[in-house]
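Quick heads-up: structures coming right below.
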Structure I
Amino acid sequence: LDNRFKPSVAWSDDEGESWKTGGVVIDVPAAFRHRPYVKYASDGQGTVHLAYTEGHPRDFANSLYHVFYRGGTLHHSDGSVVRPLAEGLRDPGEGTRIFQGDPRNVAWVIDLELDAEGRPFVAYSVHKDPPLRPGGQGGTDHRYRLALWTGTRWDDREIAFAGSRLYPGEDDYTGLVAVVPGDPTRLFISTDADPSTGAPLVSAADGKRHWEIFRGATADGGRTWRWQPVTRDSTADNLRPIVPRTVVHDELLLWLRGRYRSYTDYDLEVVGLLPPR
């Protein structure tokens, strides 16, 4: 609303025929044009969760934060009040911090959902390269993490090697993660590295490194993960998985397959995996 891309609120009382604008929900005091990156998840009953960072990871050594909205008010993860939504957050750090970023651990939010008890869980990436590398020379080491609100604290763990950047110039772009709505024990990742060891994934089909999709599962609360390949030895990249919310099946999986040269230059098709009936 202030012409700087920041998360803002608008609402409709007539099923979308007209809209009213509120204020900026998350402000970041800075002179240049930027915005926090946010993921949202709602329980459909008046509560909306937000997981967010300070801004683009090229501009900030991002941490990861959480607040939720209910009854006109923004709350910390433990339910304590921050302030009314109409006033918004004056700084990202007013929310509950999930992960402390620094120049060698730069976070970027990926996916946010709620478990069967309505507790939020969030997947995100962390860029591990040394700071101050020139643009296009970083992005060689990313990790995926998953954080779950237990009711009293955030249980936050590294779960997999995310591999390298998608292309030079956007050193923080990864293949991304799709969590399964309602179930923090299952998810899907896209990576060009072995999820457990970080070794490059080189396809036996063409001898090139490609991003592949893996299914992850944990039986011990996220301390360890088992990884099963969904794709392997590909001749194209497999990126940005999504698990849609559906009443038919909770593991309908979609992703992009092809080549991603930049966010304005790509040759991709949407493909899917349907579970057996």
Structure II
Amino acid sequence: MGDVRPLQYDIKWDTWNNMPITDIHFKNYELAIEFMWENSFLQSIVYEGLGLHDLMEMKPIYHEYCMHILRNECSVMMLDETETKILAVALLEWMTDAWHSWVFLPAFVERGLFQRLIELKADLMAATKKSLQLESFDSLMVHEIGFPAELYEDQDFQMCIYDVFAMVAQHMHMPRVCFIALTTKDQYTAELADYMEIGRSIYSIYKVDNNRPFDCLRDLDEMYALLYMLPLTPIRHYLEWRGFEAFHEALLAQERREREEELMRQNEA
């Protein structure tokens, strides 16, 4: 039996019970996508209720959707203590008005009910932006989460992983984290993490071309897609830190002296 090598990563955002929460290196994209297919897509009662589990073409569609998000280089995973196995994944992407992110994402996905769900999310973001009278609604978007079943009700884990989302958002200079939870199970995780609900879309009345594509979800007792948000304060530039002025002035003076000494050496040569 060959050695199992640790999975590669560049950033360790945090640890939970000695298990690292890290970025997802491009070498692990396929592993992360397969994990999400098994632990997120196939576990979603909404996707199942819409018949998406039965579509043969759905796996390549979901694969390309996940790959698009992973290439944004914001997503995170939790590894086991040996760092050889993925235990949890969250697909994150910064979404901005300037890059028309909510226009591009649904257009990128093949037409069908899965695309309609993304359009529902885009419509909910736009409606909430309007209701809150915001000029910009740029955010780090939590698109999909895949957690072990035993961790869904673990508040310590949820607080930890959702705090990591906030750290990633600040690192990417995003003013907020947003998560549109499609199922009551996912909504529960956001509430455990104390994220604030700021908008909702009712499945049974959401209309596309005079049709209600999600009306069937009422039979599953899934009534809403809920938008949660965590507002963030920007990370201050180090030049703005209190007490940094004197250090910065001394640093500039040292740089001036070094330039002057270098010019003197050049003139003497």
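For distance in nm of label points 7 Å out along Cα→Cβ at positions 24 and 64, the calculated result is 2.5, so let me know which of I, II that is.
Details: I: 2.5; II: 1.8.
Corresponding structure: I.
Which structure, out of I, II, was Cα extents along the principal axes in Å calculated from, if the result is 85, 60, 35? Could the numbers behind the result be given before it?
Numbers: I: 56, 49, 40; II: 85, 60, 35.
Among I, II, the structure yielding 85, 60, 35 for Cα extents along the principal axes in Å is II.
Taking 16 as the value of relative contact order in percent (Cα under 8 Å, 6 or more apart) derived from one of the structures shown (I, II), identify that structure. Working shown, then result.
Working: I: 10; II: 16.
It must be structure II, since only it matches.
One of I, II was used to compute helix-only ellipticity at 222 nm (-39500 (n - 2.57) for each DSSP H run of 4 or more, over all residues; to 500), and the answer was 0. Which one was it? Write down the numbers at each step before the final one.
On the way: I: 0; II: -12500.
Attributed to the structure labelled I.
Can you rank I, II by distance in nm of label points 7 Å out along Cα→Cβ at positions 16 and 256 and just name the one with the largest value? Mind dumping the intermediate values first?
Working: I: 2.5; II: 5.2.
Comparing I, II by distance in nm of label points 7 Å out along Cα→Cβ at positions 16 and 256, the maximum is at II.
If you rank structures I, II by distance in nm of label points 7 Å out along Cα→Cβ at positions 120 and 160, which sits at the top with the largest value? All intermediate terms of the calculation are to be shown ahead of the outcome.
On the way: I: 2.3; II: 3.2.
Top value of distance in nm of label points 7 Å out along Cα→Cβ at positions 120 and 160, among I, II, belongs to structure II.
No value in this document is a laboratory result; all are computed from the given coordinates. Given the structure is predicted, the values throughout are model-derived calculations rather than measurements. Cβ atoms are built from the backbone, for glycine too; each structure is taken alone.
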